[in-house]
Structure P
Amino acid sequence: MVDDYEPWRRFVSTTLQKQPELQIIGEAVDGLQAVQKAQQLQPDLILLDIGLPTQNGIEAARRIREVSPKSKILFTSENRSWDIVEEALRTGAGGYVVKSDATGELLPAVNAVLGGKRFVSASLAGNDLPDKEQTADHSRGGVVLPFPPQNVRIARRHEAGFYSNDRNFLNDLAQFIGAALKAGNAAIVVATESHRDSLLPRLQAYGLDVGAAIEQGGYVALDAADALPTFMLRGMPDSVLFSKLLGDLIGTAAKATKGQQARVAIFGEMCHLLWAQGNAEAAIQVEKLGNQLVKTYDVDILCGYSLSNVQGGMDSHIFQRICAEHSAFYSR
């Protein structure tokens with residue numbers, strides 16, 4: 001079991017104890033330790049988080065496939081981006097469980113993967129499933145799929161992440177953008193200078209040629225504070241100016257990719273800046289405009305909020321209103 005969040009490890013331990021034939025033989029709290037433990041223990045199954053210190057779960061899985069090739073891997077993560085899911089499954093992993101769905105899905109997923117099948121959380125599968133015969137176990141809480149699950153897709157997503165520290169913030173940002181670029185898609189990052197600068201080495205560590213992506217136009221980075229004045233009028237976003245700014249960026253980035261059906265991953269901190277400036281209403285209106293983007297373009301959006309950087313944190317009412325504008329949200 002590999003996860004840096006101790007309460008999650010306790011939950012998994014308690015859940016697996018319901019089946020006496022299952023035994024946890026080791027735990028790790030970061031990616032490098034996971035690889036070392038896998039090599040030492042050669043376990044039947046590894047439950048692997050994605051947002052890990054030192055080395056993310058996807059990179060760890062690739063190394064584990066080399067040092068413990070008989071070990072099956074089941075990813076457990078709150079990240080619902082399909083680009084991340086696809087990248088995780090391309091490592092040869094047997095499944096992907098969304099943590100918030102784990103109460104009903106973890107045991108079925110473990111049993112499916114140990115049985116040589118592939119399991120994906122039902123919340124990721126949407127309505128575009130394979131034929132019924134291949135998904136006979138869908139009623140058990142997830143979707144048991146044949147290998148590979150190429151015909152399972154989810155709708156375009158507009159997600160929000162609320163972060164208590166920069167490490168988790170940057171880990172999720174690197175995974176979101178890195179998975180998109182690795183899949184041959186384009187990426188737009190509208191973030192603070194410090195986050196843009198910190199992202200680049202993480203993407204390079206992810207095995208990406210960021211310089212080439214920038215030169216080709218498939219990776220576009222803007223300063224969030226500079227972008228805001230281009231569509232804000234009298235303290236509120238202008239929908240026409242916003243649509244022009246993002247529409248132009250999406251069009252340019254999409255043309256730079258090789259595939260005609262390429263998606264565009266957009267990360268934004270503009271809403272965070274508006275909220276941090278005390279203009280939560282404007283932030284919510286921008287989130288509403290983001291919902292229009294995912295209906296118009298083939299894009300996935302992740303909005304990042306750095307809660308630790310604002311004294312007093314976020315009011316619960318504002319938090320609920322922001323969450324209501326997203327297809328998924330999570331706190332780290």
Structure Q
Amino acid sequence: MGFSHAYGTPPGETAAADVLLKALDLGITLFDTAALYGFGTNETLLGKALKSRRNEFVLASKCGMIHNDQGKREIDGRPDSLRKTCEESLSRLQTEIIDLYYLHRWDKRVPIEESVGALADMVKQGKVKAIGLSEVSAVTLRKAHAVHPIVAVQSEYSLWSRNAEVAVLNACADIGAAYVAFSPLARGFLSGEVRDTAAFSPKDIRRHMPRFADENLTHNLKLLDGFRAIARENGCTMAQLALAWLLATNEIIVPIPGTTRIDHLAENADAAKVELRPGTMDKLEALINPNTVSGPRYNDATQMEIDTESVPGGALAGR
């Protein structure tokens with residue numbers, strides 16, 4: 001996503017292609033994009049850069065969030081819209097089949113069964129190998145799985161975003177689906193490189209996220225001293241510690257850290273080699289959890305788009 005929008009000025013096409021090809025060389029085998037990212041330009045970038053090495057990786061993309069006729073982002077889960085998006089994505093990605101195709105968001109105006117039914121038709125037609133969902137509750141996941149097997153759920157998960165622990169992780173385990181964790185570095189926060197919002201570009205999406213705002217960020221930054229110390233104890237960087245925590249938490253979790261830089265790419269890849277010292281998991285759980293992080297993950301308008309569990313007491317709600 002970062003190659004096209006969200007976290008500042010995207011790199012040029014050549015620089016982005018260099019990162020993608022280096023990722024393959026480092027053994028990374030899952031590439032995740034979406035029709036929404038850059039309103040199609042991200043899929044075009046991946047298709048062009050990786051076409052000659054298409055058999056070396058699993059290609060994942062998403063439908064259900066589109067660039068509408070008014071030039072705005074829209075959640076649209078109607079079967080006809082999903083079919084149209086798939087055809088456009090196949091063309092941009094320069095491939096005959098998408099290995100893993102997600103419904104990017106559940107369109108609450110459309111029964112989940114209808115949207116998943118359209119995706120199931122794409123599987124029958126040989127345009128898609130497997131189906132995933134993004135940002136859904138356990139209830140919605142089970143309804144969808146009853147229509148067609150769901151092999152992956154992609155939602156945010158990191159030390160500071162733990163809503164998946166309410167029910168979705170268990171539901172994924174029950175049906176045999178992977179949990180693909182986006183923003184595993186807490187949108188850069190857990191790397192230790194985010195100190196204030198002054199360095200964010202005017203269009204950086206974090207400017208509209210409560211955890212990066214004023215008092216919330218001041219509070220959250222205090223967590224990093226302890227986090228840095230734990231990383232030092234384990235002989236790794238802070239980013240590697242965040243990823244190692246995810247990998248050690250549950251065997252069904254597949255983190256997908258995004259980056260636009262080759263040095264960060266190599267750093268992230270080496271997280272798989274980190275062996276956490278005894279007691280580290282307990283220390284991390286005590287330091288960064290829903291009760292110690294200040295602010296919800298999204299503002300109210302964005303949160304309304306998310307299909308989340310109802311949480312008694314609200315400790316994890318919206319996080």
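All of the numbers you see were taken from the coordinates with simple rules; none came from a lab. These numbers come from a predicted model, not from an experiment. Cβ atoms are built from the backbone, for glycine too; each structure is taken alone.
Across the set P, Q, distance in nm of label points 7 Å out along Cα→Cβ at positions 223 and 263 reaches its highest value in structure P.
Which of P, Q yields -13500 for helix-only ellipticity at 222 nm (-39500 (n - 2.57) for each DSSP H run of 4 or more, over all residues; to 500), as computed? Label of the source structure: P.
Quick one: distance in nm of label points 7 Å out along Cα→Cβ at positions 175 and 191 came out at 3.3 when computed from one of P, Q, so which one is it?
Q
From which structure (P, Q) was semi-axes √(5λ) of the Cα gyration tensor in Å calculated, if the value obtained is 34, 21, 20? Derived from the structure labelled P.
In this comparison of P, Q, the computed figure 14.4 for mean count of other Cβ atoms within 10 Å over residues 231-238 is attributed to P.
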